Structure P
Amino acid sequence: GANEGLEEQLAEARAATGAVETELAEARAASELAGEQLERAHADAKEQHDELIVTRKALDRAGAQAAELRSELATTQTELDRARLEAQEVEVLQKKLEDAERASEEAERAHSKTRERVARLEGRLADAQGAAFASERAAEQLRMAQERMRDALSPLDDADEPDPA
């Protein structure tokens, strides 16, 4: 009787030990699996960290390029503004040149008209000088004719006067 009780207890203890050993084996397997998963998670985290570093470096490069492009854009804008000012100055100078050319053309026309007037006046002066010369010549001829007339009349005057002798 007592042996049977012990054997039964021993069988139960063996069954309980087997169950504990099975649970222990399952726990070890679960622990190994958890360890592997932890290693994979750690490797994934390291990979993501490395990708994050690469992404951060790319972002920094992109930021530096953006700053450089902003600087180039500002320089280009300044050059564009300067070119606009120069273009405005050129327009002003072109207008002044056009005005000066118009004034020059007007002065040339006025000069041409003045030359024409001077030529007409010189012609009239030549005519007046010719008329003055002809008038002087006529006056000279008249004086000579008057002298000849006096000379011709002079012997007659002498004949009219009684001789004082």
Structure Q
Amino acid sequence: MRQVFVFILWITFVRGLNAGERIAFADDKLSIELPGDWRKSERNPGTTMAGWESSDATASVFFQKMTINSSAEMVDILNNLVDSFVANEGMKVNKVDQHRTGEVNGSDKKYPAIYTTLDVTLRAKPKDFDIKFYLFVFDAGDTQYFMQGSCVKPIRAFRENQMMSLVRSLVVKK
């Protein structure tokens, strides 16, 4: 009987960490489901339209509305974003994964997206540290958006799953 109680308690705890709340942002045009241990981030105010981070501050996700030529191809936008990481003297890009295409769910249709990941060493004092960045560009019909996720390395499997769940949970509402 005690084992059953401990098992139920464990399941409740694990679900609590992964249970999400759907949050609308960008004037209710976008929504995302946050893991249970994530909170609104106060970092990058003014440069992002929305951002959240894990309770231990080892992972985060931020959104920006793209202010570029609306006729630009998403692959060019993503390449420019990767180039900006490479050009940043405060970091060393160790690896750029192959670009992948996908779709973002919408209330009425699916929207095109492209993404990649970067393994980066941030040059910080007194010690450098490694981060994995998740770069995701998507076209929501009349506006293009950029989502940047990041995780301090080494990344535990549950955190990697959270990051991918965040991406998959994104919905464009019309």
Structure R
Amino acid sequence: MKPARYLFIISFFCLATSFANAQKFKTALELNTYFVSINDTLYRFGKEWGTSLNTAVSNKDFTLMTANRKKLEQFISGKYEELRTMRDVFESAKFRLAMLDFLAFEEKMIKEAFLPFEKLSSSSSQDEIKKAINSLVTLSEQENGHLAKIHTAQGEFATKNGFILDKNE
């Protein structure tokens, strides 16, 4: 087969894949629901990670935390890339960018606050564990600011598109 033909086949495959992965939202409310589902999943994965942290601290077995962190990290990087390349529809730019900012913050939190726990071992001192916990708490306090930006952008998005947010969103 000629090199040009290979290039055509590869290009076609890449194009077809990108169209298949593109999200199609018929309404602004559908897009809102999708963004909310991302946050709901982050919350659920974060809660699972927190449960593994409690177990790890109690048992001084920090190896158990890796699987939950990797699952969370994979979800974040996938959604970040998806939202980064997503076209803005229904005047969603501010809302989408707030979501991207939050995902970037969550990625930072994993690197700076989650990974240090995986470096601990059964011989780690209480001071080392406490230092990792304090770092986690400090970064966690910043999370509310990012969530507030999402909530503000979401409210503006809802107003522009004529729907009312559920109090739980």
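Things to note:
- Answer label among P, Q, R for the case where distance in nm of label points 7 Å out along Cα→Cβ at positions 72 and 96, calculated from the coordinates, equals 2.7: R
- Looking across P, Q, R, the calculation of P(r) over Cα pairs in 10 Å bins from 0, in percent that yields 9, 31, 26, 19, 12, 4, 0 traces back to R.
- Structure (P, Q, R) behind the derived value 31, 15, 6 of semi-axes √(5λ) of the Cα gyration tensor in Å, for residues 64-151 alone: R
- Entry that produces -37500 once helix-only ellipticity at 222 nm (-39500 (n - 2.57) for each DSSP H run of 4 or more, over all residues; to 500) is calculated, selected from P, Q, R: P
- The maximum of mean count of other Cβ atoms within 10 Å over residues 48-55 over structures P, Q, R, that is, the highest value, falls on Q.
Quick note: the coordinates plus some simple rules give every number you see, no bench work behind them. Here the structure is a predicted model, which is why all the values come from computation and not from measurement. Cβ atoms are built from the backbone, for glycine too; each structure is taken alone.
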